[in-house]
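Input: structures, listed below.
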Structure I
Amino acid sequence: MNNELFLEHYTGQSTNELLALENSHRIDSLVLAFEEALEDRKTANQDLSPVETTVLAITAFMREIDNGGFSQFFYNSSVEYAPMIVDALDAVGAEHCSQLAQRAIDALNLETLLPEAIEERLDPDDDELESLLSELDDIYYEESEELDLLLFDFIKENANACHLDAA
């Protein structure tokens with residue numbers, strides 16, 4: 001079935017209700033709904049499971065890389081997920097993206113991968129670093145896996161650890 005419907009916003013569906021829309025809605029829109037619901041829970045200071053945190057890390061990675069590359073991932077608030085992004089990408093089966101993320105992290109050449117250290121390291125005038133990150137962006141755009149599909153499959157496989165309650 002050609003999934004043309006786009007779920008515009010999360011409106012309180014449970015995990016199972018969102019998953020049940022797989023055959024009628026675009027997967028990317030369902031992934032965004034999961035992100036929106038989990039961000040709401042995070043903002044409300046509710047505890048998130050490791051699966052839920054992985055979902056947020058991957059969606060932040062996709063959004064930032066697709067809009068501005070690895071530099072944007074490291075510059076924006078998504079940097080909070082930098083210490084775990086390689087493991088998160090591995091968890092969803094995105095081996096190629098995981099390798100690229102590791103290369104980007106290695107390019108930072110930091111002793112400790114903390115958001116504060118990354119923010120200190122970044123300098124838009126560091127042409128060598130920006131060039132290296134740009135090369136990784138190009139590889140990502142040409143060869144990356146379909147992260148939204150991998151992430152949706154990960155959510156399905158771990159639905160019992162993704163706690164969205166119907167409103």
Structure II
Amino acid sequence: MISLNIYIENEFPDWTPDIDNLKLLIEKIFNFYMSQPHVAKNSCLCGYEYKTVSFDFLFTNSKKTHQINKEYRNKDYPADIITFAVFADSAEDERFVLDFEINLGEIIIGLDKIIEESEKKQVEKDTELLFMISHGIMHLLGYDHQTENDFQFVVDNQKLALKSMGIDYDKI
């Protein structure tokens with residue numbers, strides 16, 4: 001059985017998601033992805049021996065995502081989500097497993113952008129947040145979306161992950 005270490009920091013004062021419940025939902029999303037052979041077998045975790053997977057979340061605002069985007073990605077705009085897929089983006093010979101634990105990286109989410117998107121799509125903000133979290137986890141697992149087919153693969157799996165939890169997300 002794989003255990004997850006999920007760290008969540010919220011520096012956005014206008015919305016405080018239920019962190020304990022969110023961790024349970026994040027575990028469900030991750031476990032769903034790892035139960036899907038077409039996702040798990042092509043993820044960055046395939047072929048490694050591990051007992052624990054860890055990753056971090058930072059909930060912040062557009063000002064901070066703009067700053068991070070500009071500083072680390074040379075992109076001059078605020079983002080709804082920024083993912084630093086440390087394990088997946090490392091060369092295979094540079095990846096390391098310490099004490100049977102893999103650190104996948106960090107997901108940074110602008111909660112003000114999540115609120116904006118939820119209003120635009122007319123979905124609950126918690127649902128939009130879960131959709132973005134599921135997107136970030138796909139990135140941490142090594143999935144990108146440089147092509148339309150890759151984007152559709154990621155989005156389709158996000159929708160399936162949410163559907164597995166009883167959430168019907170059809171806004172994209």
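Quick check: -14000 is what I get for helix-only ellipticity at 222 nm (-39500 (n - 2.57) for each DSSP H run of 4 or more, over all residues; to 500), calculated from one of I, II. Which structure matches?
Corresponding structure: II.
Comparing distance in nm of label points 7 Å out along Cα→Cβ at positions 13 and 53 across I, II, which structure shows the greatest value?
II
If you rank structures I, II by mean count of other Cβ atoms within 10 Å over residues 93-100, which sits at the top with the largest value?
By mean count of other Cβ atoms within 10 Å over residues 93-100, the leading structure of I, II is I.
0.55 is what came out when FRET efficiency 1/(1 + (r/R0)^6) of positions 29 and 101 (r between Cβ atoms, R0 = 25 Å, to 0.05) was calculated for one structure; which of I, II is it?
I
For relative contact order in percent (Cα under 8 Å, 6 or more apart), the calculated result is 24, so let me know which of I, II that is.
Here the read-out was taken from II.
No value in this document is a laboratory result; all are computed from the given coordinates. Owing to the predicted nature of the structure, the values given are computational and were not obtained by experimental measurement. Cβ atoms are built from the backbone, for glycine too; each structure is taken alone.
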